[in-house]
Structure P
């Protein structure tokens, strides 16, 4: 489709199977609304389970506290990984998919029966996995590497979650087809739907990897087939494990654009470039899975170097495009509203009291400056060799998946609940503080893990005191991680309280369904027209981009210095 045309959202009377949102003018499919609610509520429940597990783990890795026994440490670590990285994310993403294929396109969900089938599979599978983990029959961590073996219901539960998600993705694509056939919109699909489509395409490839690896593992656990080769298992599993996080990236970026438009009225500077960046994700992000196998003897050096030192950077380019265009489009929108003073005069006028905006902005900054810089660096084969099994790896993905994706999903929820449940948020002052509390906490978690890992502290290890190999600095960084985890979990619990409290006690809205959190305002006498032809209209973002590249260069070459210290050239 051409990206030059814009979708038509003309107001019209809502058919019987929809209701009209008085704020946006969109027709909301009632069937889609039901399943958006169901998936979102379940997602928050699994987020809560994963968050409780997170604080238990952090207070155990913080050696001064050392809370859990060794058996419960690995049990809770498995519980945390599955609930935070799989269940919370996938349930919320299916809710996002159902929203993106119906509301912006004025379309009806393809099938309620298909949606029920997908939701039931996902819920039964997730409950099954959590039950088996808490029963102590699956202390195998999230990667569940063979020859470690869990109870068969552990694998069957993961398979059900995967097939249920695939069912939801099928419903998404079928809805897109019906919307196009019935001409419910004109021109190209909106950018948020385009990004969700990229996420759905990657999800299909990801979940097929999961089926390929989990089905034979399940049959082996039942005693029906021989044990799969462990090296084969690791390679195929990371086609599931890493690519699932790239589904998150596409969904997260789409949310950035959506929240930017809702809060500041911003539009992408060049929508064609943005859409091309999503295509780069589809074509190349699966190759990034290779960086989990850089110390694995199952694959050759040529394959490793090509995937991580060349092809993967095309996916990195996509993230850098989005990381520039999102703030640039916001800056351009603010300058068009009259905030033109200096490099950063527009920053103070941003809607900081809007938790959706602050959450999305923190998501972008943490994902880009911490997650992006560390991810690209750790994807280099030589650096990966000395960092792979240290806390640096967990520091990286806590910045991307938690500081990036989870925070973006939380930000979107501040609009989803008023729109879909038609209730206004309770305790708004706490809601405005929640993204900052959670975001700052995750920042300290990531930095504490990363610096401790730089000192050699291993990941997935219950007790480092017995070795005597780590000095006060490493223990200090583990303390920073623990304090950050307390802050982040308080932010998470506050988010859950706000969501549940709003559903139970929030004021019902019979007219305007979207919460008025506040948007960027225009100055009196602001300049009319567009500044898009002004090459310096986004000069503030250009400066911030230069700061990012400088930080990346310093971090990257500091790692090469550390590598030279480990293996000096003689």
Structure Q
């Protein structure tokens, strides 16, 4: 058994400086140590222990902190590949994450998305409040620690930084987190550490690394134990075409050792993929930093935790986010079954009705499912790949029973013009985005609008509650037809709707209405109109100043009860009065 490197993912909103922070960490590490001290792995940067010690040097002495982990493995592949519960149920590929936030812009849509995913996976994280160099009056000093530098700034600059930090503290508090600047954190198990940094000048980078390592050593070290000689376990970050090699897999190994000629089993959409490792590759030293076209070198074995490129025949259909294991050839069936069980936890046709979700990778798909599940939104199908005609047909079958499920959501996938056109013909909404948080917002907006339309249609087919009063001295005609002035006390009165008295006696429908000598079809609360009734005589069946209600059929009343949230407050009151009148004669009416 051995302790492996800590796997750290860097997440956050686009343009907030994720790549710049990684570049600065790599650059600082190279500057601090000799050239080549930092290793570029596939999809990751390995910072060994000796480099960490050099970068954090003085800070370690001040805090009397001893480093025990063998180093850090920073995952620098974009997207949701670092988040998948296929490593361990409910966990993520990353042990810890750095959430990068532009201190001047605050929390943006992709920041919110990252927070939701980190929360769902219970991944501990540190906040890197980037771009402090843009705060007016900021002065960088390479010879001072971050806190010594902050304390030497002019008061107005220090106050501005503090204000920005506390704006973040407040925003995280509103999201259910306790957060504080790293030097003020009293309990790392209860508070998020905010480290002010500048990817441009390097200010705060040693402190950020120190907080990450400190957290790991205190709370995660037991989870870093691995069997270096055991079978390799990993997750596919990317599936790529590599010149001269064909399809290759960029994989992060988190346990065991993978060797050339090993048998590997990969989780698949329908069945596992079994292949033999033809070659293992890693970038030539510093290649990714120094050259646009990375040069690879072949290696005989790769031990966790690291990133490695795998070349093997028969892996063309492999998908990013899928789990990968090495095993003895005779164990492929057993391992394949285990992996498929894990995959099926994510890719399932869950509900009879619900949304259709499509994503580019397993990690993305799982992030989508988690976010929609948290909102109790039903999901009928969730799988990987572009949006197709088949998906539209499935959404059409939802439409009759649940119109709010007549929607397909795609994250980072393609949809052809033909499929878009077909979806439009069938009345199916396709929402696609590269931000899951935006997908959720767009869906909720669309669903609210659709719900309003549906309810409006339903309510248009039923008799709505209204209440009117005959005005004294405004009988224009006693009968044939009776014409009388009325005031609408509540609701909307419509021509053709029957009315009833306060004792429940059913009268006749409103024949017509006039307002200011114009014929109208409906009158709202406060309107005074001339109303005519056939088959009524004023002074016999009804009197001046009498109050009348709409005579609602029992079936309509039940529908109105079902959709009562769409009624006006005064309509709800009138509906209750109508129910009381009806139940005086028939106690079970409308129940």
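All of the numbers you see were taken from the coordinates with simple rules; none came from a lab. Worth saying up front: this structure is predicted, and the values here are computed from it rather than measured. Cβ atoms are built from the backbone, for glycine too; each structure is taken alone.
Observations
- P(r) over Cα pairs in 20 Å bins from 0, in percent from the coordinates reads 17, 36, 23, 16, 7, 0; which among P, Q: Q
- Source structure (of P, Q) for helix-only ellipticity at 222 nm (-39500 (n - 2.57) for each DSSP H run of 4 or more, over all residues; to 500), computed value -21000: P
- Comparison of P, Q by FRET efficiency 1/(1 + (r/R0)^6) of positions 234 and 466 (r between Cβ atoms, R0 = 35 Å, to 0.05) - largest value held by: P
- Taking FRET efficiency 1/(1 + (r/R0)^6) of positions 250 and 450 (r between Cβ atoms, R0 = 41 Å, to 0.05) as the criterion, the highest value among P, Q goes to P.
- Among P, Q, structure where relative contact order in percent (Cα under 8 Å, 6 or more apart) as derived comes to 16: P
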